[in-house]
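> There are structures below to look over.
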Structure P
Amino acid sequence: MSGAGGEPLSAVFARLIAAAGPISVAQYMAESNARYYASRDPLGAAGDFVTAPEISQMFGELIGVWLADLWQRAGRAEPVHYVELGPGHGTLAGDALGAAERFGLRPLVHFVEASPALRARQRELHPEAHRHDDLSTLPSAGPLLVVANEFLDALPVRQLVRTGEGWRERMVGLVEEDGGERLAFVAGSQPLDDALPAEIRDAPTGTIVETCPAAAAIAGEVAERLAMQGGAALLIDYGHVSPRTGSTLQAVRGHRKVDPLAAAGEADLTAHVDFAALAAVAEMRGARWLGTVGQGEFLRALGIDARAERLAASARDQAVAILRGRDRLTGDDEMGALFKVMGLADRRWPGAAGF
C-alpha cells in the first residue's frame, strides 16, 4: 500500500478505514514496516536503532566461531552456505565470516533482504553475496548455516483481545478526538472464541493474545531446509521462552520509543518473539531444537569475557569501549536477558556449544 506522491501512510490508512472499516494489527504492522524499510537505512547513530553487531565485533566473531566449530564436527561438508536473514549493513556477516575463515570455513554467502537501502549498503561490504527476496531461492544442495539477528521481531503479529462479548481480533480503526479523527486500537466484530485454547477463553476482559504466523512460517521453512540439506541456525531476538499474554507491539524512532499509531511508516514496529512457539514448529518440521537461552548466557559460554579481556589488553586506548560493549551484549539489565538465542540443527548434526 502506498500513497500517491509520498502521501503519509497514516493518511492512506485513515482513508482506507473510513471506506472499508478497521484493519487488523497484522496488516497495519506489515504495511507500516514495508514503507519504513523501503524508504531509509534505519541502523546506527543517525538512524533509529542500533543492533548487537554494531555494538561490538565480538558478537559476530563468536557466532562465526560457533558455526565453524559445528560445521567441522559435522564432517566439513561442501558446498556450505552462510545464510543471513535481514543482514542490516552486513556487519555481522563480516565479523562472523572473518572469524570462521580462521577455522577453515569459507562458505558461499547468501543474504535474504527486502530493503533497497540496506541492500545497497550490503553490496559495499559483501559484493560476493547472493541476494534473495525470501528463502525459496536459496540453494537446495549443501548444508545451510542460517543466522537471523533482530529479524523475526519486525514480522507482523496478529492480536486477539477479550471483550465483554468474547474474543475478537484487535484492529486499527478511527476514533473522533478534538473535532478530528485519529488511528486507535479497536475490537473487531467477528467472534473468535474458537480460535483460542480452552484454558484461556475465560481470561479477564482486556486480555490480549499475540501470535506471529509469519515468524512460525519462516522457522518452519528453515527447519525443513535443515532436515533436508543439513546445517544449523541461530535465531536471535528479544522475546520470551514461555507463553504469555499482553501486547508487545512497540515503535522506535530516533532511538526512542514512540506511539505505534502516531506515524505509520516512519518508525520501526516490532513485537517480542515467542520462542516456545517457534521451537515447537521447528521440531514438528523435522529440525533438532538445540535450546533457547539468554543472549548473555550464550555469549559467555562461547568465551566473550576472555575475548574482551584480550582485545582490551591489545588496544588499551579502546579498553573502556570494548568492555562496555561486552557488558551491553551480556548484562541482564541490558541485552543479556531480554534477548534470546535459539539454536536449530539437522538431527544428524552434533550438539552445539552454548545450549
Structure Q
Amino acid sequence: MHIIKQIYKASILSKLSLLVIVCTMLLAIFAEAIIPDKTVDANRMILELGAKAPGFTKTVFKIPVKKNNTNRTALITFWNGEDAEWTYIPYNQLYFNNNEVKLIHYIDETLEDTIFIKYTTLLPPSKWSLSTPDKQAYLLKQHTATIHYLLGSDKYGRDIFSRLVLGSRVSLAVGIISVILTLLLGITFGMLAGYFGGTTDKVIQFIISMIWSIPTLLLVFAITLSIGKGFWQLFIAIGCSMWVSTARLIRGHVMSLKQNDYITAAKALGLSNWRIMYHHLLPNCISIILVMAASNFASAILVEAGLSFLGIGIQAPQSSWGLMIKEQYNLIITDKAILALLPGFAIMLLVYAFHILGNTLRDLMDVKQN
C-alpha cells in the first residue's frame, strides 16, 4: 500500500499507468458480468454478421438449441460463461402466417432469403393452447432480440468487445504466472551465484550464457513445441525462458551486498548461509525484484501475443489479443482496419502501462536519487 501511495504521488503518467492496470484487472475479473456475449469464450458465431463496423446493430430471431448436460455451479458460470441456449438468425422483416413464422433472412447488405419456422418447434407444450395473437406476442417477446456490436464483430460474427475483455484475462494470467516462474528461477540462481561464487557461480553463469545466447522467441518456440500447445504450456514456456535477466541482476546486486559489514557480522555470529540469504540479502533486493517483475510482465504479454499470432500460443476458440490480430489482420488494408487495430492497441496500452510502472518503481526506490 505504501508503494501504491508513492506511485499515486508521482507523475501523471504513473497515475494513468496504475489506473490502466487496475482497470484491466477489474475487467478481467468481472468479464462475464460486463460483456454482452456470455457464452463460453464469447464464441457465439453469426456468420452473416461477420466483420461489421463498431456500433452495428441488427435484429435476430432466436431458435432454442439443445444444451449440454453439464452441471455448472454459479461460480464456474460466472468465470467461464454459460452454454449457448439459442441459435441467432439475423432478419430484415418478420411475418406470422398459418401457424408459422416467416423470416426475411439477412445474409448481407445485398442478399436475403426466406425462412419458414413452425410454431410447434418454438412454443413449449404449455403454450400450444393459447390464442393465435397470444402465441405471436409470446414469440415476439421470447424469440426476438437486438444484437449491438459496440466495437464491431470479427469475421465469424463474434462480438469483438466481449472477446477483447476476455483476452485481458489471458494477458494478465500469462504475465502473473510467467513473472512468478521468472522470479523464482531468477532469484534462486542469482542468489546462489552471487553469494557462493567460485564453481557455483561459473556453472550458473555458463547456464545463463547458454540461454541468453538463444533468442527468447526461438527458445519459447522450442519449449512450446516440446511440451505442446495450450494455455498452461504457454506459462511454462515463457517463464522458463525469461528468468536469465533477473538472475544476472540479482547476482550482481548480491555480490555487491555481501561485501557489507552486516553480512560479515552475520557470518561471524555463525548464522547459516540460508538465513543470511533469506533474511539479510533478499530484503535488500526487493527494489530490483519489483522493477524486473514489471518489466517481465510487459515482455510476457508481448511474447504471448506473438506466439498466439503465429498459431502456437492460445488456441481457438479461446480469446487472446494476439489470436484476434491473427484473425483480423487481413482487414488492415480495408475500410474496417479498426477491427484489426483494436487488440493491437490494447496490447500497446497495457505494455506501455507496465513499462511506465517499472520506471516509476525504479525512480522511487533509487536511494541515490532520494
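Since every read-out is calculated from the coordinates, none of them should be taken as a lab result. Given the structure is predicted, the values throughout are model-derived calculations rather than measurements. Cβ atoms are built from the backbone, for glycine too; each structure is taken alone.
> Compute Cα Rg over 2.2 N^0.38 Å, for residues 80-119 alone for each of P, Q and report the one that scores greatest. Before the final figure, lay out each step's value.
Numbers: P: 1.20; Q: 1.44.
Comparing P, Q by Cα Rg over 2.2 N^0.38 Å, for residues 80-119 alone, the maximum is at Q.
> Something else about it: To which of P, Q does the computed value 24.3 (Kirkwood radius over Cα pairs in Å) belong?
Details: P: 21.5; Q: 24.3.
It was calculated from structure Q.
> A value of 1.7 was derived for distance in nm of label points 7 Å out along Cα→Cβ at positions 64 and 232; which structure in P, Q was it taken from? Walk me through the numbers on the way to the answer.
Numbers: P: 1.7; Q: 3.7.
Structure P accounts for this read-out.
> Then there is this: Using volume of the Cα convex hull per residue in Å³, for residues 56-199 alone, single out the structure from P, Q with the greatest value.
Values: P: 213; Q: 187.
Evaluating volume of the Cα convex hull per residue in Å³, for residues 56-199 alone on every structure, the highest lands on P.
> Taking -18000 as the value of helix-only ellipticity at 222 nm (-39500 (n - 2.57) for each DSSP H run of 4 or more, over all residues; to 500) derived from one of the structures shown (P, Q), identify that structure.
Label of the source structure: Q.
> Computing distance in nm of label points 7 Å out along Cα→Cβ at positions 40 and 208 for each of P, Q, which one ends up highest? It would help to have the intermediate numbers written out before the result.
Values: P: 2.3; Q: 4.5.
Result for distance in nm of label points 7 Å out along Cα→Cβ at positions 40 and 208 over P, Q: largest is Q.
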